[in-house]
Structure I
Amino acid sequence: MNSIGHADVLRQLNWRYAVKKFDTSRTISNEDWNTLEQSLVLTPSSFGLQPWKFVVITDPAIKAKLPAISWGQKQVVEASHIVVFAIRKNLSESDIERFVERTAEVRGSAIESLAGFKKMLVGTLLKGSIDLNHWASLQVYIALGQFMTTAAVLGIDTCPMEGIDPAKYDELLGLNDIGFATSVACVAGYRAADDKYAFLPKVRFRSDDVIMKLEGK
């Protein structure tokens, strides 16, 4: 069942852009932020493993330290909220066990019944040739996309940020101590009335340049 019309979805996706200047007087409401947080929690991931942590920053003292490790970008201070998307480094069998235990808890299953599932995960991820940190970094971009889309539907502005120093973010946020590493960040809030980028036409290639359809008869 669709709770939002097709035209509404497309309008909001056209409305969004990577905001360069935020209105510092506006803060995302608790209700809206809870929805955004849940969009992160509900993000799909390969095997459902969720190899990530989302660090939410609203503390002005921490925000004030971010421009120096974010290529001088001021959005990290101006925006209402900042989310740092961090990967679980060097995924291990204990991480897989934790996920299997959670699966059993949520679905009311016996852990023993998931032994085959666990064996498959260990064999595929830990005994193969997968670069687990690279794999995890790809997963967090799924979360980034879900977060930004949800924000757009709610009328909340965002700006994804790869222009940061991940190692210094890790140090500032204490991520090294808990086995995580920064991959990307995203700021959220409301555009300033004088952000000139809000008025520029969105530039995208034509649909038939980027969409290839293989249709049956």
Structure II
Amino acid sequence: MEENNNVLKGTTTVGIKCQDGIVLAADKRATAGHLVVNKKTDKVYSISDNIALTMAGTVSDAQLLSKLIKAELNLKRIRSGREATVKETANLLAGMVYGNIRKPSMIPGVSHFLLGGKDDTGFYLYDIFADGSLTLEDEYITSGSGSVMAFGVLETLYKPNMPIEEGVSLAIKSVNAALQRDSATGNGLKIITITEKGIEEVFNKEIQVGIKE
């Protein structure tokens, strides 16, 4: 996740669908080119009681869109008297991303979100790519410059219908692989779970090197 005016990547986020919920994880490093400008960046963000997202891309755009979608969900609840479904939320955010990257600007508005949530119909995980495209993920997804390393771990160790505890462990291993090899990923890891109990922060640790389990 970049804190400058360039279209750069520099982050690792992971989303995993489990038998009993969703796991979302991200590192804590924000970079400007080769400079680490923030070691405590929060890239996992709750937008309702049962929906959360991870963010990557240009910091200002990702943060603003996260705040806007949270406000839109609050307005929708007030106007309609019900909570938005995960699908409705994902489509709304994808539309925002689509419009954001196509508006004229001196700073390219690149933002990539992984969105997970629960509603009355089940648990869902979506990939909202920087061009505004939307993909429903049945297993797992990762984004950012460290995603190549994370995908290797996910491809090898993911098991369908794995319990949430195993999903958390897999998220740690996946981001850890990026922490070890991607210079733009680092300084810590935050993991939340979305289960029948709602959103829960299960791991939040600042580190300088890879996690040793």
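Please treat every number below as a calculation from the coordinates, not as lab data. All values reported here derive from a predicted model rather than from experimental measurement. Cβ atoms are built from the backbone, for glycine too; each structure is taken alone.
Of the structures labelled I, II, one was used to calculate semi-axes √(5λ) of the Cα gyration tensor in Å, for residues 74-113 alone, giving 36, 15, 4. Name it. Among I, II, the structure yielding 36, 15, 4 for semi-axes √(5λ) of the Cα gyration tensor in Å, for residues 74-113 alone is I.
Look at relative contact order in percent (Cα under 8 Å, 6 or more apart) for each of I, II: the largest one is in I. Quick check: 11.9 is what I get for mean count of other Cβ atoms within 10 Å over residues 58-65, calculated from one of I, II. Which structure matches? That value comes from structure I. Among candidates I, II, the computation of distance in nm of label points 7 Å out along Cα→Cβ at positions 26 and 170 that gave 3.6 used structure I.
I have 0.20 for FRET efficiency 1/(1 + (r/R0)^6) of positions 50 and 202 (r between Cβ atoms, R0 = 25 Å, to 0.05), calculated from one of the structures I, II. Which structure is it? Only structure I yields this read-out. Have a look at I, II and say which one yields 1.6 for distance in nm of label points 7 Å out along Cα→Cβ at positions 18 and 154, as calculated. Going label by label, the one that fits is II. State the single structure among I, II that was used to calculate Cα Rg over 2.2 N^0.38 Å, giving 0.95. For Cα Rg over 2.2 N^0.38 Å, the value 0.95 is produced by structure II.
When distance in nm of label points 7 Å out along Cα→Cβ at positions 98 and 194 is calculated for each of structures I, II, structure I comes out greatest.
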